[in-house]
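Listed below are the structures to be examined.
The numbers here are math on the coordinates, done by the rules we state, and not lab data. Values in this document were obtained by computation on a predicted structure and should not be read as measured data. Cβ atoms are built from the backbone, for glycine too; each structure is taken alone.
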Structure P
Amino acid sequence: MSRNTSNTIINIAISGVGGQGVLTLAELLAKAALKEGLNVRVGEIHGMAQRGGHVVCTVRIGDAHGPVIDTGTADLLVGFEPVETLREIHLVKRGGYVLMSSHIQFPVAVSMGKAKYPSNDEILDTIKTFTNKIIEFDAMEVARNSGSSRALNMVMFGGIIGTGLVPISKDAALQVIRESFPSKFEKINTIAAETGINKVKQLL
C-alpha cells in the first residue's frame, strides 16, 4: 500500500483503556506529522476513570478545522483491545481500516461477572458490518517480545505507520520516539515500533 501524500484530511480514531498509552500514541503521531510538515489536530475524551476507563483520541492530519471526527468519517480506527474497538466502530467510514489488537483486557463488569464478554467471532462480525478491512494481531504479545508490555502503544504506533495510510515515514516516527523518551527506554520503544511496522506490512 502506498503512502497517502495528498492534501486530503486523514482521520484517525484511537480507542483503548486508560493506562494503555492511548494519549501518548496520539501525541507521538501528531509530533511525527508535524515533523513531516503537515497540519494536525488532536482531540481526546476520557472515560469515567482515567485509569481503566474508556479513552478515545482523534488525530486529524491535513487542513482540518477542528479535532472532532464525525460518525462514519474515520479512515483508520485503532483499537487497543477488541471491545474498546467496538465502542468506536461507528466512527470508521465505509471502506475504512480497522487496526485492532486481539489481546483482551476484561472490563471491570466482566471480571465481576456482571457482564459477558463477546466472542472474537461476534466482535469481528460486528466490525464487518462497517468494513472488511481489518488488520488484527496480538499487539500485547509483540510488546512483551520487544521487552515490555508497556510498549503496547509503541507497537500500535508502528502499526499505524505500517498501514501506509498516513504520510509519515518510518524515520520520522522513530526520531519522534527518540526525542520523546529517556534514553533507557529508547531501545525497547524503537524495537516495539519497528516490529509493529513490519507486522502490519506482513498482514496487508
Structure Q
Amino acid sequence: MNIILLGPPGAGKGTQARILVDARNMVQLSTGDMLREAKNSGSEMGKKVAEVMARGDLVTDEIVIGLIREKLTGASGNGFIFDGFPRTLAQADALGSLLEEMGSKLDAVVEMRVDDDALVRRITARSTCASCGEMYNDHTKPQPADGKCSNCGASEFSRRADDNEESLRQRLMEYYKKTSPLIGYYYAKALLNQVNGLGEIEEVQAEISQVLNNC
C-alpha cells in the first residue's frame, strides 16, 4: 500500500508516519531525510545533491524523483509513505508517472486538516529534548517538573527558532500557495481522504487506520 500524507507544517505528518512504520511495516520516504542521507552517501546522486546544497540552490524535482526511484527499487516492506512530497502539481505528476513506470500506484492520500489559529498555538508552545528528541508542549505535555526528560533523563530542552507565530504563519501561507492545489488534484482522482490533524495522536492514528483499512 502506497500513501501520501498531506498537511501544513506542524500537522503531525512525521509522527503519524512513524506510527505506520511500526504498526504496518511501511517505509517512510521523507524528502528531507532522503536528501541528508544522499548528501552523506558518496554516491553519484549524493554528489549532485551535495553540490546543489553547497550552492544554496533548491534541489530539482528531477533529483528528488531520482532518489525516490532508488528507494522504491531497493526497499522492502508493506508499501511507502510519502511524507513532504509531492509539494506541487508538477511533482504529483512526476510521482504518478514514476509509480506507473514501476508497475505501482497510489492507494490513498490522507490530508491532515487543521485550524490555523489552533495550530499556531500548538506549535509555538512546543519544545524538544536536546538529547533524544522527545516532544513536549506547554499546554498538553509540559516538560517534567524535575527538569528531566521523561524518556531519557536529559536536562536540556530546545525550541526551533522558526516556531514563532510570524514564521509559522509565513510557512502556512507558503504551504497553501504551493501545496493546497494538490487537494483538488487528488480529489479528482478519487484518492483524497481527510482526517482531523489536531486531534490527539491516538485519535488521528485511528482515523488514518480506518482510511487505510477501507482501501
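Hey, Rg/Rh (Cα atoms, Kirkwood Rh) derived from one of P, Q reads 0.97; which structure?
Q
When helix-only ellipticity at 222 nm (-39500 (n - 2.57) for each DSSP H run of 4 or more, over all residues; to 500) is computed for each of P, Q, which one produces -14500?
Numbers: P: -12500; Q: -14500.
Value -14500 for helix-only ellipticity at 222 nm (-39500 (n - 2.57) for each DSSP H run of 4 or more, over all residues; to 500) corresponds to Q out of P, Q.
0.50 is what came out when FRET efficiency 1/(1 + (r/R0)^6) of positions 92 and 172 (r between Cβ atoms, R0 = 25 Å, to 0.05) was calculated for one structure; which of P, Q is it?
Structure P accounts for this read-out.
Quick check: 27 is what I get for relative contact order in percent (Cα under 8 Å, 6 or more apart), calculated from one of P, Q. Which structure matches? Each step should come with its number before you reach the end.
Working: P: 22; Q: 27.
Comparing all candidates, it corresponds to Q.
Hey, FRET efficiency 1/(1 + (r/R0)^6) of positions 164 and 188 (r between Cβ atoms, R0 = 35 Å, to 0.05) derived from one of P, Q reads 0.90; which structure? Mind showing how you got there, number by number?
Values: P: 0.90; Q: 0.45.
Structure of origin is P.
Looking at distance in nm of label points 7 Å out along Cα→Cβ at positions 44 and 116, point out which structure of P, Q has the largest value.
Once distance in nm of label points 7 Å out along Cα→Cβ at positions 44 and 116 is worked out for each structure, Q has the highest.
Matching task: 23, 11, 6 is the computed value of semi-axes √(5λ) of the Cα gyration tensor in Å, for residues 12-67 alone. Pick the structure from P, Q.
P
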